[in-house]
Structure P
Amino acid sequence: MNPDPSRRNTPSGELPPVVSIVIVTYHSADVIGSCLDSIESAGSASREVFLVDNASTDGTAEVVRTRYPSVHLIANSDNRGFSAANNQAIPLCRGRYLFFLNPDAELTGGCLETAVRYMDENPAVGLAGTKVVYPDGVLQETISLRYPGQKHAANELKGLKGSIACVLGASMIARADLIRAIGGFDEDYFLYGEDQELCLRIRQQGFEIGYVDEAVVRHIGGHSERASASADRWRRKTLAEYLFYRKHYARETIRRISREDRFKARWRTLTIPLTLPFLRDGDAAREKLVKYRTILATLDEIERPGRQGDD
C-alpha cells in the first residue's frame, strides 16, 4: 500500500472523521443502495465512506457514482479480490477507526457510535466484530474462539491475547494505525480466510479481538458468491484454509490436519450416498456430497508435487 498524503489531508478548520467505512463490491447493484442508505441514517458519528468496486458488470459503480456522490468511489478495471481492494482504500482513509462492511449489510441506528465508543473504552482491543443478524432478525454466528485446525497447532499459537480467535469480516471495526502498521489485509487471500488471517496478525501484535454486542448490523450473507457453483465455493474455502496453515503452522501439523480432513471427507463420500434413498428431500445431502468430494479433489491439488509447501 502506498498512501497518498494529499488525499488524507484535512482542510484547515475541518476535523477528520472519526471512522472511515470501507466497502468492497462485486456485482452488488441490487444491494448497495440499501447499504449506503443505512450508513446515511446510522447516527451522528462523523464518517467517510470508501467503496472499491471490483469490475462489476451489473452497474454497481454507476449506481454509486450517480446516487451517492459523497462516497469515495474506486472503480477497478479487474477483480482484484477482497483483500487487495480493501488495501486500496486504507491509505486514503482519515478516520482513526476503519469500519469494514460488506455491501449486503445494513447498519442499524447508533451502530457506529456504539462501535466507536467500545473501541475508545477498550484500548487492548485492536479489532472488534459487531453483532450480525439475518434480515429476519435471527442471530448470525460471527465469532470463532479457535482457528482452523487449532487443536493440532497448540505450539504455533501460544501466548495470544484474548479469547476470541476471529470475527466475521462482514462487519468489523479496527484501529486504523494498527491496520496500517501490519500492512493491511494479506493479498495472498483472494476471497475467504482474510478475516481470520488479519485477526491472528493483530493478536500477534499483542492486541485482543473484541465483540460489540450492542452494535447491530443486518446481513444477507453470501451475496458476492451467489452466482458461483457450490464446488467452486468449497474449492476456494479449502484453498484459503490451507494457505492459512502454510503461513502459520509447522509442516507436521499440516500433515496431521490433512490426514484428518481426508479421513472425514472419504467417510462422508462413502456414507452419504447410502442415506439418499431414505431421505424425502436429498438436496442438503447432495450438497454435502459435493462439499466433501470437492475437499478431496482440492487436497489432491494442494498436495501435488511441486506446489508451494510440499516436501
Structure Q
Amino acid sequence: MQKRTIGKSDLHVAPLAFGGNVLGWTADEATSFKLLDAFVAGGFNLVDTADSYSNWAPGHTGGESETVLGNWMHARGNRDQVVIATKVGGDMGEGKNLRKDYILRAVETSLKRLRTDYIDLYQTHWDDLDTPIEETLEALDQLVTAGKVRWTGASNYSPERLQESMRISAAMGLSSYVSLQPRYNLFDREEFEDQYAPVCAEHSLGVLTYYSLASGFLTGKYRSEADFGKSVRGSSMPKYLTPRGLKILDALDAVSDRLGSTPAAVSLAWLMARSHITAPIASATSIAQLNELMSAAELRLDKEAMELLAGASA
C-alpha cells in the first residue's frame, strides 16, 4: 500500500485514517484495542482524535478517546508505528478557545492522556474569532520548536481565516499549517470544492476529510425513515434522505454491484481517487465494518464509475 505525504511535511500516511471519535464511546476499551490492532495489521497508521472526544456522551467530560488510544499504544509498545492526529480548541469547559495560554495547557493534558512525549499532527479544531491569529500561530510554533508537536493542521476554519493564517505564518517566519480537515464526501461537495480546494492547492495543504461517509448515509444503511433507528447517527439522516441523496445511493449501488464491493467502500475509494485528498477519516465499531472500510484502499474506480458518481452527486 502506497503511503501519502501530508502537505509539505515528511509525515507519511496510508490512504485511510481511523476516526477516533468512537474510542471509549460506542467502542469500549477492549473493542477499541481490537479495532486498532486490526487497523495497524491492515497496513494503516493514521488515527485521528481530539481532546474533546467524547464529551457529548452522557457522563463523559472529554479525553476519553485520547486516553484509550494512549493506553493501547502503551500496551502494544508501538508509538513509533502510529501517526497520531489530535486537536485543540473544542469546548472543554472554556468555550472554543485558541489562546496561547490555553493551547500550552491543553497540549500537556493531551500528551499525558496519549502517554507520549510528542504529537504528530496537532490540529486547531474550531476557529476562535476572539483570539488573534498571530497568538494562536505563535503558540503552535512554540510547540513545534519544543518538539512536542511535529506538524500542525487546521479544521473548521473559514477559507478567509485559513488563507490569512497561511499569510501570517509566512510573514512572521512561524511554522505553518500543513493540512486541513474539512467536511467532504459524495453528498457534501460544493463548499470544499469551490471554497477550500483552491486554498489547499495554493499552499500544498494535505486534506483529511471528516464525515467521509456522511454520518453513515453513504453506507446505504439509511434508505427510509424506518431506518433512522438503526444507530445513534440516525437523527441526522433527514437532511441526506432527499431525491439527490437517493440518486447518489443508486449510483453507489450500481458501482458496488459491478465491482463486487459495497457503497461504503466505493464512497471512500471515490475520495481516495480525488487528487487533492490525502486520506478520508472513517470510524468503525466492529471488525466487519473496519474490514469493509479498509477494502477501499485496494479498490480502483474506473472512468465509468467516477463519471457515474460525479453525475449523481453534482
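A short reminder: the numbers here are calculations on the coordinates, not readings from a lab. Everything numeric here is computed off the predicted structure, so don't read it as measured data. Cβ atoms are built from the backbone, for glycine too; each structure is taken alone.
Miscellaneous remarks
- Looking across P, Q, the calculation of Rg and Dmax of the Cα atoms in Å that yields 18.9, 55 traces back to Q.
- Which of P, Q yields 0.25 [FRET efficiency 1/(1 + (r/R0)^6) of positions 67 and 267 (r between Cβ atoms, R0 = 25 Å, to 0.05), calculated]: Q
- For 2.3 (distance in nm of label points 7 Å out along Cα→Cβ at positions 59 and 219, calculated) the corresponding structure among P, Q: Q
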